[in-house]
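Next up, some structures in structure tokens.
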Structure P
Amino acid sequence: MAESQSKISFNLMSFAFSIRDFLFPRDNILDEVGIKNGDFVLDFGCGSGSYIVPLAKMVGNSGRIYALDMNPLAIENGRKIVSKNRLLNVQFILSDCDTILPNGCLDIVLMYDVLHDIDDAKPILYEMHRLLKPNGILSCSDHHLSRNEIVSIMTQSILFELSKEGKNTFSFSKVMESAI
């Protein structure tokens with residue numbers, strides 16, 4: 001019974017997000033990040049998959065999207081989106097943090113609307129730091145938190161520093177290991 005409630009809840013959330021995405025396209029948010037053709041991007045907490053299609057178009061065939069979520073329903077929904085849109089550059093990771101990806105393989109990590117659900121951000125930030133290339137960007141947004149809360153969470157570990165504030169997102173640069 002709990003699983004069906006979970007599925008109902010997930011489907012309601014996905015429906016609400018589809019309305020949001022129609023009214024406020026995700027492309028507008030992603031444009032702030034500076035994603036380029038050939039980039040390797042992790043969508044941490046991909047949820048209903050709102051960013052998958054626009055991301056796949058932005059990175060092109062030479063880029064790659066890794067969509068991570070701890071909810072199997074999110075992964076299932078994301079796979080449906082990929083199949084429907086015939087995307088070949090998306091890989092899914094069912095996890096709450098560990099990605100099994102190699103060190104320094106990502107250009108960009110997106111953490112959109114997930115910070116408020118994380119009890120202890122340190123292990124996740126260490127993993128994101130490990131994954132990002134030296135000039136990589138961690139892009140963050142969470143409408144449940146204030147600007148100061150977001151910046152505090154993202155910089156408290158001294159792994160990242162605020163590099164740019166956009167209208168919808170905050171970009172954080174990786175602090176190099178030698179400075180830590």
Structure Q
Amino acid sequence: MTPYKQIIDSIKPELDKAIDFAQKNLASIRTGRATPALVENIQVDLFGDKMPVKQLGAISILNPQQLLIQCWDTSYMDPIQRAILQHGSGMGCSVDQDGVKVNLPALSSELRSTLIKTLSRTEEDTKKVIRRFRDEAWSTLQKQEREGTLREDDKFKGKDDLQKIVDEYNKKIETMIKNKQRELEE
């Protein structure tokens with residue numbers, strides 16, 4: 001493997017992490033449908049510790065507008081309810097013998113526009129991370145060429161390959177954002 005390919009391959013795991021992080025952020029953005037991802041990472045104050053909801057119970061979908069959290073222990077119900085209500089996502093919830101029921105109200109046009117702005121911010125943040133890794137790899141290519149460990153032709157081949165990968169990852173994030181926007185508009 002040529003040295004420039006090693007440099008490019010070394011940033012791929014970081015680019016994958018950026019895409020995964022964006023994907024997790026997008027999953028937690030509420031659309032018109034209930035999904036466990038909306039509540040699973042909400043932090044709950046429990047016995048002086050903070051724990052995500054997904055560690056405190058099973059999350060299931062009751063209907064398109066309602067989730068059910070079946071707690072492992074009934075003492076978790078009230079703290080989970082408080083955490084969801086304080087989360088600020090507009091979700092309501094109630095506690096009964098089955099567990100914590102989370103209700104998702106219909107999306108208002110104001111909330112939709114706020115969520116679309118959040119999507120744009122997520123897209124831009126992810127693209128910044130991708131650009132940062134591209135710039136680091138390009139700097140390494142230039143440095144190696146100056147030091148004589150990389151031929152000039154390989155430097156420019158590396159630059160072209162690097163741009164192809166960056167374009168591929170940018171396309172992934174753009175597709176994810178478009179799909180989420182489509183969900184919001186439904």
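No lab work stands behind these numbers, since they all come straight from the coordinates. This one's a predicted model, so the numbers in the text were calculated from it and none came from an experiment. Cβ atoms are built from the backbone, for glycine too; each structure is taken alone.
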Report summary line: Ranked by Cα Rg over 2.2 N^0.38 Å, the structure on top of P, Q with the greatest value is Q
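From P, Q, which structure was relative contact order in percent (Cα under 8 Å, 6 or more apart) = 25 calculated on?
Values: P: 18; Q: 25.
Going through each structure in turn, the value belongs to Q.
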Report summary line: For mean count of other Cβ atoms within 10 Å over residues 8-15, structure among P, Q ranking highest is Q
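Determine which structure produced the value 4.5 for distance in nm of label points 7 Å out along Cα→Cβ at positions 96 and 128, calculated from the coordinates; the candidates are P, Q. The partial results should precede the final answer.
Working: P: 1.8; Q: 4.5.
Clearly, the read-out refers to Q.
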**Report entry** For 0.85 (FRET efficiency 1/(1 + (r/R0)^6) of positions 80 and 144 (r between Cβ atoms, R0 = 35 Å, to 0.05), calculated) the corresponding structure among P, Q
**Finding:** P
Report task. Using the calculated result 22.8 for mean count of other Cβ atoms within 10 Å over residues 48-55, pick out the matching structure from P, Q. Result -> P
Query - Parent structure of the calculated result -12000, given that helix-only ellipticity at 222 nm (-39500 (n - 2.57) for each DSSP H run of 4 or more, over all residues; to 500) is the read-out and P, Q the choices - result: P
